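So, here's a batch of structures to check.
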Structure 1
Amino acid sequence: MTQTLRFTADAVGLRLDKYLDGVCPDLSRSRLQQLIAQGNVTLDGAAAKPATRLKLGQAVVVFVPDPVESPLIPQDIPLDVVYQDADVIVVDKPAGLTVHPGPGHRDSTMVNALLAMCPDLQGIGGTVRPGIVHRLDKDTSGLIVVAKNEVAHRKLSEAMKARECKKVYLALLHGNVKLDEAAIDAPIGRDPANRKRMAIVATGRQATTRYRVIERLAGHTLVEAQLVTGRTHQLRVHFASIGHPPVGDSVYSRTGSSLGRQFLHAHRLGFRLPSTDEYVEFESPLPQDLSSYLSTLRNG
């Protein structure tokens, strides 16, 4: 059943989307933008645009329809759940598992598995990626948090955007990284020569990665890397840009490897719980394939 929210504007000159963001705390910004784009927000009875400036006393009505039946299919795929409450699920994702459906991956994803565990996840966030607030590449293993309701989705999304969540990775890089500790600050966008890749481009979005060396091995460097921002392929692009791509990266490295996937593991994840605001932090050890590869290098 469609939910109808009614407001009388008490602001002058404020953009409609900014106003709604303040009076609809249970709806994420992306959901509000979607509702406006679909014509589900009216101003004095007429469909409105996000940038429309409000006048005092105008009638603002928001129609929130039930989520459209999704083509996503719940599937019984085992997941390593390291934490769960009424708001969130933290999963230790294995390499090889895609986070959500997309071209070439219509099912057998982490989202399909989560829907089998939590049917109410359907429609959270108003997208075909229910509950997803951040992602891991298919061949990157480790920790990822998923929201179980709209309020949690909004709070986690805003915390991610405000850089209030801790996301730390372990990465094995080709070559000898010169500095023991440093930051890479370079904008990332689509590679103009190959739209399937990302690259350092002047018109890209600002991106920052901090890292420190954990161990130096023959021809390799193990680092702990913290994402300050969260751009697509950020660690892979940033480390490749300084001449030290992750081992096993088939897209950004020209050096072959027997590993079979990039040596990237989401090792530590910290955030505030949506309901209590308590800060929690989770840690995932290196999976067997990565730890075995390291052992081979150490004994080599």
Structure 2
Amino acid sequence: MEIRTVGVVGAGLMGAGIVEQAAKSGFDVVMREIDDETLAAGRKRVEASTAKAVEREKLSEEVREAALKRITGTTDLEEMAGCDLVVEAIVENRDAKQEVFRQLDRVTRSEAILTSNTSSVSITALAAATERPDKVAGAHFFNPVPVMKLVELVRGLQTSEGTMTTLREFGAALGKKVVVAKDTPGFIVNYLLVPYLLDAVRMVENGTATAEDIDTGITLGLNHPMGPITLLDYVGIDTTLYIADVMYEEFRDSKYAAPPLLRAMVRARFNGARKPGNGGFYDYLAGR
């Protein structure tokens, strides 16, 4: 199947990044949000990101202008009717995602492929909300989408080989390296990443080392671009807690059990660097 028009449901950090990458890659894009204010914020994210790319000479002004013209914004999910492929990128909540998939199944053509950017929710469960489980898959991008080279494709229990072939080609057209995982909580990256992040929180919690020294140890000792505590703040402490809870519910393995400190921070609205609230492990509100 040839993909020409891409729909993206959700224009937050991830959704806006997917919109930008698809538009820059030559696809017509329909971007949907729940209201005009949120939609405008998503559009501004794309405009600001592409402007910065031009400033850094990563993108020409001509390509930027052409990409922005390919993007149509809407608050009406019915506008996804003409899309060949839809990427759902809303809040990481299974019930909310299933409802979106039910609606997309109704408004899109039967041959359209429906994907989720989820990092933890079962693709098979999302496919079960539709009458086309063979055309449902995971397409998990990484933040920031225009910079990160990976897309993790997830095959649900009934995802067809034709769907996977089309998605591999789509990922390549976006300039991404494609990896494929079966539908298991965490897929590839988060299956390995979440226990690592939780262990770092446990080290802070039990006083093994400070957040700063843990991050310094990993960045200099393992040559990682950032330490686990900084990464937690960047990913989102609330998002990490949700993913950990989903994985623990599935596996019942203590390595996925969220430390009390992580849960307490979310209750106190310490959600991370880019989330509403009080900052994260580091004090972003004070500009540090």
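Read-outs throughout are calculated quantities, based only on the coordinates presented, and are distinct from any laboratory measurement. Everything numeric here is computed off the predicted structure, so don't read it as measured data. Cβ atoms are built from the backbone, for glycine too; each structure is taken alone.
Observations
- At a computed 55, 45, 34 (Cα extents along the principal axes in Å), which of 1, 2: 2
- Test item: Rg and Dmax of the Cα atoms in Å, for residues 53-196 alone calculated as 15.8, 46, pick one of 1, 2: 2
- Sorting 1, 2 by distance in nm of label points 7 Å out along Cα→Cβ at positions 21 and 253 from high to low puts 1 first, with the largest value.
- Given 2.2 for distance in nm of label points 7 Å out along Cα→Cβ at positions 13 and 149, calculated: source structure among 1, 2: 2
- Answer label among 1, 2 for the case where helix-only ellipticity at 222 nm (-39500 (n - 2.57) for each DSSP H run of 4 or more, over all residues; to 500), calculated from the coordinates, equals -5500: 1
- Per mean projected area of the Cα convex hull in nm², for residues 165-228 alone, the highest-valued of structures 1, 2: 2
- Calculating distance in nm of label points 7 Å out along Cα→Cβ at positions 101 and 205 for structures 1, 2 picks out 2 as the one with the greatest value.
- For mean count of other Cβ atoms within 10 Å over residues 189-196 computed as 11.4, the structure of 1, 2 it came from: 1
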